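The structures come next, written out as structure tokens.
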Structure I
């Protein structure tokens, strides 16, 4: 059998880096997918989102089958917000993970992250509520935070008529979604609702708009999917006004993190955002927050979406599921 050449394998070898099993397949497939749409105008947000969804589509197929999934549009003071609820069982008071998808605040949606949400639901036995917040540049900071906060408050107050225990909620997200999760937790804390959340699950998050860490210098060329240039563009689109880039709700590494709930950070190795997780972890520790940082060797940005081909993604999902089950058990009402 003739082995198919892997462009990313050659790049990794040239830099003395060893990718985990399945990462080559994942990176090469996404790279080829975008190359097939090289004529698309990525300066048009709708076109960029369309292509991103097409390229990501193969990675959301398959996976766990849910007992029931619900799509709903929730009217709130922040607007009408679409959500998707995955229910792994017919229980009537399931703990819940509220999940916020990544995509640099400008792309992706509930469909691109559907399998990841179902994986969490199946492995944890909890409901997963995906929140389809408004995207930049049409919707800039702090609108997405207001929308996510509105859904979180409604769930915590038992107002959405869902089989969810309002006393056992974890807020999570990946990349830009992890940033929004921290910002929402800070917003709730400052509003006197800090106890509404039992935990935070933060997957390879973007927490520092300075983009000046060692991991940016090392992986900024984008050989592992996400470049420094792309991240600069994401931050600018989300902030809207560059004067806001030091706002602690936009830049969590600048925030007072005291009083946040127990937090699990999932960090990649070969990713411009690798050091963002390290920085936030240190800040959480200094603030007295119960925080745990799990580093997964040989991984790239978005690696959890490669669960169909990457054992390391299986491991990371199982680790997070075990952590969430512990958090939910600790917060079970008597």
Structure II
């Protein structure tokens, strides 16, 4: 059987969500095909726990020794949200070590984790995008000037972060400085974007060598101002309707844009692409999640179920496709 390193945790604000995702994924592996070793990353170490003992992954050769048994891994399944699991750092290490893995490669991860770079990559595909302004730590642009350029309300968000940490919906120029400061707490760059009114939807997609899997679209109806951290992870704070009640032509358009964005950013494995659909039926892309949440309350597992598939099937597809095409 193949030995699978399930990489969990991480060092970002999304650590706890990543651990929840990994716990859910761990239960779904086909144990007749795979031995699964859950490795919790914290700081610079990966820890495997067994019988109240801890064993550290040897980063020199990506191996693990447990009770004098040395384990060499055939594959790494990455379930670390935020840095270093989504920004390309971990992927670069795995590529250097020659370990096949489940997610986008290093280059694609760098692109998709950086919101501005993502927008530049997909703009060539003709995908509608909100107007935005990138701020760096030394920049100072008067709030009134930002409002004059982008209007109100608007969104302030970290350029490189996830789970809506540091994201604020701003309704007045006076609220901008505090919102920008909060976003800088999560990222060294801040993206300010115009507000696009409409329905928020999420599109899960998996592309293998044999087939393109577009999962049923989910509409997200948040009970807060927007789909913020509380709405994402607090039961009852949002309704996630799968499949979304959208006209067939809009679903088809979302599918086309999802695949176009996936390919433009050179994605691999399972990703989620989020959009706002305007009242006129025009989808505006928000972002790409290269390692979407996979906990019991997450969107993509619900889409997989609605598609008539199981998590076990999808995980097996991801592993076997990556191993066959390394």
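Starting from the value 0.97: which structure in I, II was Rg/Rh (Cα atoms, Kirkwood Rh) calculated from?
Source structure for this number: II.
Can you say which of I, II returns -9000 when helix-only ellipticity at 222 nm (-39500 (n - 2.57) for each DSSP H run of 4 or more, over all residues; to 500) is computed?
Of the options listed, only II reproduces it.
Looking at mean count of other Cβ atoms within 10 Å over residues 92-99, point out which structure of I, II has the largest value.
Structure I gives the largest value of mean count of other Cβ atoms within 10 Å over residues 92-99 among I, II.
From which structure (I, II) was distance in nm of label points 7 Å out along Cα→Cβ at positions 20 and 220 calculated, if the value obtained is 2.6?
I
One of I, II was used to compute mean count of other Cβ atoms within 10 Å over residues 132-139, and the answer was 13.0. Which one was it?
Comparing all candidates, it corresponds to II.
Which of I, II yields 0.98 for Cα Rg over 2.2 N^0.38 Å, for residues 76-275 alone, as computed?
I
Coordinate-derived values only; no laboratory data. Just so it is clear, the model here is predicted, and its values are computed rather than measured. Cβ atoms are built from the backbone, for glycine too; each structure is taken alone.
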